[in-house]
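**Student:** Once you scroll down, you'll see the structures, which are given as structure tokens.
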Structure P
Amino acid sequence: MKAAVLNAFGSPLAIETLPDPVLGTGEVIVDVAAAGVTSYAANVFNGSRSYLLDTPVVPGPGGVGRVRATGPDSTRLKVGDWVFCDSTIRSRDDISNPDQILLGWTYRTEAARPLHTYYHDGAFAEQMRAPTENVARIGDIDPADAGRWTALGRLLVPFGGLIAGDLKAGETLVVNGATGGFGGAGVAVALAMGAGRVVAAGRNGRALEDLARRFGPRVRPVQMTGVEADDRRLIGEAAGGPIDMVLDFLPREASASQVRAAVLAVRLGGRVMLMGGLRGAEGDLGLNYNWLMHNETTVRGVWMYRKEAIPRMIQMVRGGLIDLTQYELTEFALDDANEAVTHAAANAGPFALTVLRP
């Protein structure tokens, strides 16, 4: 099979011919039809993100394709089924505390390295192998639409946070970092789940205006100033009432004060879901013990999503609650993988999708 291979950090992707993946029990092989390219892929490949990723590797977290072969323990998947391949792989030998990797992308801890060594190659290839539980049927689709269905990988991440925070219909949510890919998806998913009002907070004024234009008056944009007290006031004014929950997707370049501006705005008993990327000293949020206790605030970290989120999200798309046509799609052939990486970095809007079509 043909694949795009990262042979070393800092090297361009090489288009190579590799052996086809070999099927094992509890596994599925998928003919990849479309694989999303993240806006920060270039920083993963040049090593500046310091991801735990052993090279050489076929990168690509997740994809959409058709089942090529299934193991003997598969009872529902059939050859030819259109499927979404979830990149979040969990070890099977400790259900209560599994080690986790992202297929073709990173492993979280040294304990997860054997999982990464075995399930190593991702979706930038004509075929990929995944655990059976990571392959979900999406129903019949037009092959031309496969690229749009890669948006599931972006939508599922905020969906995981919103499920963890138990967002209820009619509630007011603040999405902090709403102008990024995951944050923008969080706005769309929250509205689909019935949020009464979504305060979209971020720095990019044009992107915030676009969110308000796309989704109407239930979205209240707030352009952050970087002054914590002012930003908290602006968020509160936009909410126009108690804030039930915060979904934070601020990137590693943000500051702790930007997180606190939203966190400290929540009502008594409010919930805060942290899914962003703050690093180093900025990862110390400096939240006051006395305030947390008296405000009865839940602060929770959430990484990715649980498996049950996947069929629910597929149902939301099929039911028309999430419109995949809102994504602006740019597709590249596998031979042009490096151009796709460059394009993704330069076109990182909330509803811009860069896709490889193997």
Structure Q
Amino acid sequence: MKLLKGVGDFFALDVGTTAVRVVQLGKSGADSWSLQHYGYVPLDEKIAMAASAEGKRRLGEAIMTAVGQSGVRTKNVVIGLPSNKTFTTIIDVPAMPDAELKATMKYQADQYIPMAVDDAKVDWVSLGQSLHDQTKLEVLLTSTAMDYAEQRLEEVEALGFNVIAAEPEPIAMVRSLLPVGVADARLIIDIGETSTDLAVTYADVPRLVRTIPTGLRTLVKAAVQNLNVQEDQARQFILKFGLAPDRLDGQVYRAIESVLDSFSAELVKSIKFFQTRYPNIPVAGLLLSGYAAVVPMFGEYVTAKTTVQAAVANPWQKVHVAQNDQQQLAAIASEFATTVGLAQRRGVA
């Protein structure tokens, strides 16, 4: 698992709960890219989560279909590691030269990760001088279980690809969703099918990374129970009417209100945790991605609950996309935060 830049041409592969996504970008400027290739194949969750040989075979077929559809020719690939399989934290260590820091982290990582260091793949990157103690350095530390990392690598390389790096998805999403030149702190919220990735950033890097076990499906389940409708209809209601009090007499919002209250409490907790660590750095904005970007009135809801202004983030903001591709991507563009972020690793430390 490498947090530093990849080597040569490569494409990004994101195997999500409901889709396989592929992106290859070309560098066009200091912090700008052009879309060269992309692929998207819907995925049955049972296949995405399958441990059987047949399930893995079908997942491999979906990956090959997405790559074939994209037109990617390189075999080099960067893969995302889901947040529920990774651990990411920010630690403080005494200030020291890079060589000494490297040796220190090699032997002290086991103090910070939630597993035996011999059973984990660990990586880290120095963020420079600590923002609250000038005698220390801040280090971004991430880990995943060795067995899981090797299994993912073997499954992808068995398809004929060369995995040059793997990266936690919340780290990748920051790269694509955070606008250029943001000087203040931002909370990024990416709601997926089964969970939500959160990252509080400052000075272009994540300073807090969390995962909340609440996703669109959690809202759908609450709507099914409280509206007495089928799952497909509940999903349609949430994506069409969202949290608007004047649509369907506000029934959808009331049906999922208790889940939303718990969710917003976690957002507030994350902001308070960040500001406890960095008391002089207020969180100046929320950036919404995934389902958070498409559920109507969601931004207004979290703004009211957190008192921090929310806005929809665009994972393609630094990428030139041809008009024809824009039309093809329109309905699914918000799903590509991780994939685009992985593809933007070139030239990024």
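**Student:** Out of P, Q, which structure matches -11500 when helix-only ellipticity at 222 nm (-39500 (n - 2.57) for each DSSP H run of 4 or more, over all residues; to 500) is calculated?
**Tutor:** Values: P: -7500; Q: -11500.
Corresponding structure: Q.
**Student:** Quick check for you: by distance in nm of label points 7 Å out along Cα→Cβ at positions 36 and 324, which of P, Q is greatest?
**Tutor:** Values: P: 1.1; Q: 1.9.
If we compare distance in nm of label points 7 Å out along Cα→Cβ at positions 36 and 324 over P, Q, the biggest value is for Q.
**Student:** One of P, Q was used to calculate distance in nm of label points 7 Å out along Cα→Cβ at positions 28 and 228, giving 5.4; which?
**Tutor:** Values: P: 4.6; Q: 5.4.
The read-out comes from structure Q.
**Student:** If you work out distance in nm of label points 7 Å out along Cα→Cβ at positions 76 and 300 for P, Q, which one comes out largest? Intermediate results must be reported in sequence, preceding the final value.
**Tutor:** Working: P: 2.5; Q: 4.8.
Once distance in nm of label points 7 Å out along Cα→Cβ at positions 76 and 300 is worked out for each structure, Q has the highest.
**Student:** I've got another one for you. Ranked on Cα Rg over 2.2 N^0.38 Å, for residues 12-179 alone, which label among P, Q comes first with the largest value? Don't skip to the answer; put the middle values down first.
**Tutor:** Working: P: 1.08; Q: 1.18.
Once Cα Rg over 2.2 N^0.38 Å, for residues 12-179 alone is worked out for each structure, Q has the highest.
Each reported figure results from applying straightforward, stated rules to the coordinates on display, with no laboratory input. The model shown is predicted, which means the values in this text are computed figures rather than measured ones. Cβ atoms are built from the backbone, for glycine too; each structure is taken alone.
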